[in-house]
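Taken together, the values in this text are just the output of simple stated rules run on the coordinates, not laboratory data. Keep in mind that this is a model prediction, so the values were computed, not measured. Cβ atoms are built from the backbone, for glycine too; each structure is taken alone.
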Structure P
Amino acid sequence: MNDIELGRRKLDWARSHMPIHSELRRIHGARHPFAGLVVAVGSHIEAKTGVFIETLAAAGAEVVFTASVAATTQDDVVAALNAQPGITGYARRGVSAEESVALHERTVAHKPNLILDDAAELTALLVHRFPEHVAELLGMCEQTATGVQRLHAMERQGLITFPAYAVNDTPMKHDFDNVHGTGESALANLALATNLLLAGKRVVVAGFGYCGQGVAQKAKGWGARVTVTEVDPRKALRAHMLGFDVAPMAQAVRQAEVIITTTGNRDVLRREHFEAMPDGVVLANAGHFHVEIDTGALAEMAAASREVRPGITEHRLADGRRINVVAGAELVNLAAPTAMGHPVEVMDQTFAMQFMAAVHLLEHRASLGAAVYPVPDEVDRQVAQIKLRTLGLRIDTLTDDQRRYQDSWRSEDIIK
């Protein structure tokens, strides 16, 4: 079977489990809200992303796409997408950092009118390296915490000259994608990559944001003994009150059997921690960039390194201790050899948020200035309503008296 046919089968499977996207194609396939626009997608290029790209094309967009992280690209999906009209992709699995930048540059060369980004990779490149194309940009939507963080940094420096929607910060994104998507996919793909049991193991989760909560809660559900490390006292207290052990990393690593980073920051695991880790510990990263684990320092410390299992590198230190790194510290749920990313149903919601936020941005652009905005609550609710409808679920609505009660403030109005 050639790459195109294999990619088509992956797209077929994902499409059949993404009912929100089916509804979006039904609604917007006739409206064509993106007609005449070049829409650039930067993301992990696999089947769910492919369905999202297809939906954009069905809504009238000329779609150009590239990979936010080369290690997560599925070449067969790229081939299947490139065989479709109105879609052009520049992505290939495992290219070097320099080659990845070149592919991003080819994407930006299409002068996108709208960017739907992951970690603000394309947006940052456009602003930094191709300012002459920024005038073509009507706006962008960002789906990751890392990307929103970068956008705010750009905004503080006065570099945001277009409206940007922080899709990551919506309830439909962080309550489902970050908690359930990252939580399930990180552990499932770690288990597949290692073929090791989590039940009974001492697992350390670095960071207790939405992703860290998902990983910690699901690891606990699998029977692991979980310790959380944090730098935010409020998140540390939340972890404590949910029944997790809380400790500094320097202490937590000493008995750890598995450590998973989810912080969105760099050097979370570094030389001082490697020196204290027990023999055989497994390290994995579930944050966007591979910098959370200082693999350079670990390689320098190692007396020898070898691949002990596909996607797992064993670093043997001079004292004989072995430290195992999964997927080169790239995203464990996407870059491990058998990884398939978040569950399909979760990404159906996440990419629907990107789609609907983009539609809203275009419809209201005249009233939006150059800034980073939260996605309006009405957009979040619309996606949730479509999801409920596809599940066949119904919910209550407020009565007129209940609405009046919510809008009241005088005591006599509230208690009468």
Structure Q
Amino acid sequence: MKLFTKLISHELISGSFYIFIGSMFANFLAFLLNLFLARSLTYADYAIFASLLSVITLASIPAGCLNPIMVKFGTDYFVKEQYEKLKTLYLSFFKFILGFCLLIIVIFSVFGVFIGDFLRIDNVWYVIVAGLAISAFYLNTLNGAFLQSLLKFKFISFLNATGGVVKLIIGVILVMLGYKAFGGLWAVFFMTFAMYLLAYLPLNKIISSKSSGKTLSLNVGEMFSYALPTFVTVLFLTSFTSTDVILVKHFFDPHLAGFYAGLSLVGKVIFYFTAPIPMVMFPLLIKRHATGRSFNNLFYLSLILVIFPSLAITAFYFAVPNFVINLFLGGREYLSVAKYLGMFGLYLTVFSMVNVCVYFFLSLHKTRIGIYVVLAAIAQILLIFSFHSNFYEVIGVSLLVSSILFIVLLYEFLRNYGSFGKLKESIAFLNNPNI
């Protein structure tokens, strides 16, 4: 009990735990809604919802690239108690994102007919509602990033859980009222917009604070020099786990491509399971670096917290792949890819460690490592183009490239910040949670 208390009191572990609980609860509710929609809608209506949900997901990728930029500078100002600059930063990003959201709405309204024709959707309002959902997602990303900067991990967990509840209730009610696919789309919109509004509860103190009357200007040059390479780095890092699916869809017949998509979905459980750790680590590293505290141990600890559960899930994939496929994909013909599951889990384990390394360097403003990420992503594409006779080759390429990238990033860390001889210090928090 004493050991557990010390473990949960460490800021990385407690923050990750809160984010994990909120995310898992929200994901469970999303699963229930998806199950309800699949059973309540006709195949045609469910196809409309699923296709537009994919559009929303793709269009929201740049938001994930903006997130570390906002968190980096927001955390810097917060830990240095430069609240006026923090407010100025928020308002600057708010104006930019609000303008971008209005542009999205205009694009989806003007080109809604063409988007609908491409997706074989005859009601343009479906497309327009999807545009509104994307806009709400970007606004929510803004507030979520600043909550992360303020280290409000408990509140972020609460927001995720609340958003999941709103999404489920709105979706079920609207579908039962006969709004068909609109029910699912409006559910996504109201979920993200509700989370955006609720986030103002802790943010209001910063946003509504009185200014000193002095004209504050942010260092735009410094922000841009960080923002551009960071945006590119996160974009290519994100593409790492989707490029293989796209290329398999290109090189294999639709039936096999569907199997690989299912395999990828199950394999990514490892990434989603460990994702809260680098999410929490990122602002904590910025905080420690800005205040002159030791940060190497936090990186080691993050790697440990990612490696052990990832390897445990991977071992489970190797041991009972048929059970896992039955659990997540309902068995059937998907069982033909069960033999690849363990290897795919190994690839996602390595990629999850790469994710920790990348966010470690970005937290310290070391954006040069983006070159390695971009080159690795391009290498993955070129190698899959050359080696794709079976799924083993495709997964093997991703595993090889991500492993090399991890080794390079780890070498960069050891060369600049420490050695494995200090690894034991990373678990010293058992005796001192404040390290």
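With mean count of other Cβ atoms within 10 Å over residues 223-230 coming out at 21.8, pick the structure among P, Q it was computed from.
Answer for the origin of the read-out: P.
Of structures P, Q, which gives 44, 36, 33 when Cα extents along the principal axes in Å, for residues 55-190 alone is computed from the coordinates?
Traced to structure P.
15 is what came out when relative contact order in percent (Cα under 8 Å, 6 or more apart) was calculated for one structure; which of P, Q is it?
Clearly, the read-out refers to P.
Quick check on the output: 18.2 is mean count of other Cβ atoms within 10 Å over residues 103-110, derived from one of P, Q. Which one produced it?
P
Consider the structures P, Q: one of them gives 58, 53, 46 for Cα extents along the principal axes in Å as calculated from the coordinates. Say which.
Among P, Q, the structure yielding 58, 53, 46 for Cα extents along the principal axes in Å is Q.
When helix-only ellipticity at 222 nm (-39500 (n - 2.57) for each DSSP H run of 4 or more, over all residues; to 500) is computed for each of P, Q, which one produces -27500?
Q
If distance in nm of label points 7 Å out along Cα→Cβ at positions 47 and 151 is calculated from each of P, Q, which structure is the one that comes out at 5.2?
The value was obtained from structure Q.
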